[in-house]
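Alright, structures below, take your time with them.
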Structure P
Amino acid sequence: MNTSADNKTEALNAINEKWMRECTCTLRSTATQAVPGDGSANADIVFIGEGPGRDEDIQGKPFVGAAGKFLNEMLAAIHMKREDVYITNVVKYRPPDNRDPLPEEAAACYPWLFEQINLIDPKLIILLGRHALERFFPGEKISLVHGKILRREVAGMGMRNFYALYHPAAALYNGGMRGILIEDFKKIPKVLEKIEAR
């Protein structure tokens with residue numbers, strides 16, 4: 001895309017505004033507000049989590065609670081900031097009581113996610129947790145594919161590079177998983193280099 005940085009930001013804002021009006025996800029009726037995403041429209045990396053939690057529902061931004069603080073710390077460790085990447089979720093509205101998003105809720109929010117990814121056109125899509133993995137790699141287990149580059153053709157998106165990680169919320173209170181996530185996260189700059197060298 002040859003859109004200038006400002007135009008791209010405006011275009012992303014327009015996508016988010018459009019879907020805030022048009023998204024058919026039933027979670028809209030119980031959520032405080034939509035949580036479209038946060039970060040740069042010119043990012044090389046898009047992070048996709050599961051869905052907004054309580055703090056996100058209140059603030060309208062993804063990953064602002066304890067898991068978000070952990071994500072920020074891991075980004076800082078690889079010399080990146082939230083402003084350098086784009087962070088969003090499979091569902092754009094908080095599921096009641098933080099339950100798992102249902103397949104039909106993820107499907108209803110998918111056209112929104114699809115348009116975000118196509119506009120940003122990242123070099124790497126990082127899938128945080130099993131729900132994000134399931135959206136693009138149905139049936140895959142995060143325990144088997146975490147820390148690996150996954151490539152696949154996505155309908156309407158072309159060939160895409162993915163990298164699966166444990167979800168920061170799951171890893172936060174699980175020592176073993178936390179260590180694995182930190183190690184996998186540290187590889188992100190090398191993963192980007194590999195992709196750029198192709």
Structure Q
Amino acid sequence: MRFKILDSILGKSELPTAKLDRLFAMSTASITMEANLGLSPDGTAGICFKPIESSKYEAARSEIQELLSYSARETGTKYRVEQDEYRFLWVVLEDPHFDDLVANVHLVSTTMVEHGFGERLLCAVYRFRGKEGPVFWIYSFKGGAYYPFAPAGGQNRDNSLEFRLRSVMEPELPIEKDVEKWYPLWGIPL
């Protein structure tokens with residue numbers, strides 16, 4: 001305890017660890033979204049993380065690709081790794097079976113954490129389709145909570161839809177309470 005106080009005085013702090021157990025809440029929540037909101041899984045998900053140049057990181061990335069290749073043979077999940085315009089890396093997953101997407105998001109996340117890169121995980125994103133267009137559910141690893149993102153064309157978002165989604169899904173998903181942390185993710189490669 002004494003060292004934690006000294007670290008905070010000196011400006012050193014531990015980064016929050018990724019909360020992986022809450023990822024599975026999306027499996028059951030997707031059923032409620034479809035029944036109560038008319039949102040169905042779009043068959044795509046992604047994990048975004050900050051890359052780092054190191055041999056340890058390359059080993060983790062190689063293991064992730066090996067695990068996804070094995071998983072693809074078992075589940076049929078397709079995957080690709082790409083870099084976005086902000087130089088963040090995305091593991092993009094495609095599978096018509098939503099539970100396989102959730103399991104593979106957990107697989108990639110767990111592998112990153114096991115290799116000591118949990119603090120590099122930014123978010124997991126699930127894409128849904130509805131009458132109003134695509135809706136993304138974003139899981140913040142640092143906050144351990146989900147929030148909706150409903151793009152409405154251009155750089156606009158449908159805030160009323162996002163708040164409606166929150167009100168219906170709060171009983172089933174850990175929702176980020178601070179709406180200031182509901183960051184829009186423009187250009188999601190899903």
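What follows draws every value from the coordinates through simple rules; no lab data is involved. The shown structure was predicted, so the numbers you read here are calculated from the model rather than taken from an experiment. Cβ atoms are built from the backbone, for glycine too; each structure is taken alone.
General observations
- Computing helix-only ellipticity at 222 nm (-39500 (n - 2.57) for each DSSP H run of 4 or more, over all residues; to 500) across structures P, Q gives -13500 for structure P.
- Among P, Q, structure where distance in nm of label points 7 Å out along Cα→Cβ at positions 113 and 129 as derived comes to 1.2: P
- Structure with the greatest value (metric distance in nm of label points 7 Å out along Cα→Cβ at positions 73 and 97, set P, Q): P
- Ranking P, Q by distance in nm of label points 7 Å out along Cα→Cβ at positions 65 and 177, the structure that comes out highest: Q
- Structure with the greatest value (metric relative contact order in percent (Cα under 8 Å, 6 or more apart), set P, Q): Q
- Answer label among P, Q for the case where mean count of other Cβ atoms within 10 Å over residues 89-96, calculated from the coordinates, equals 23.9: P
- With respect to percent of Cα pairs over 26 Å apart, the largest value across structures P, Q is given by Q.
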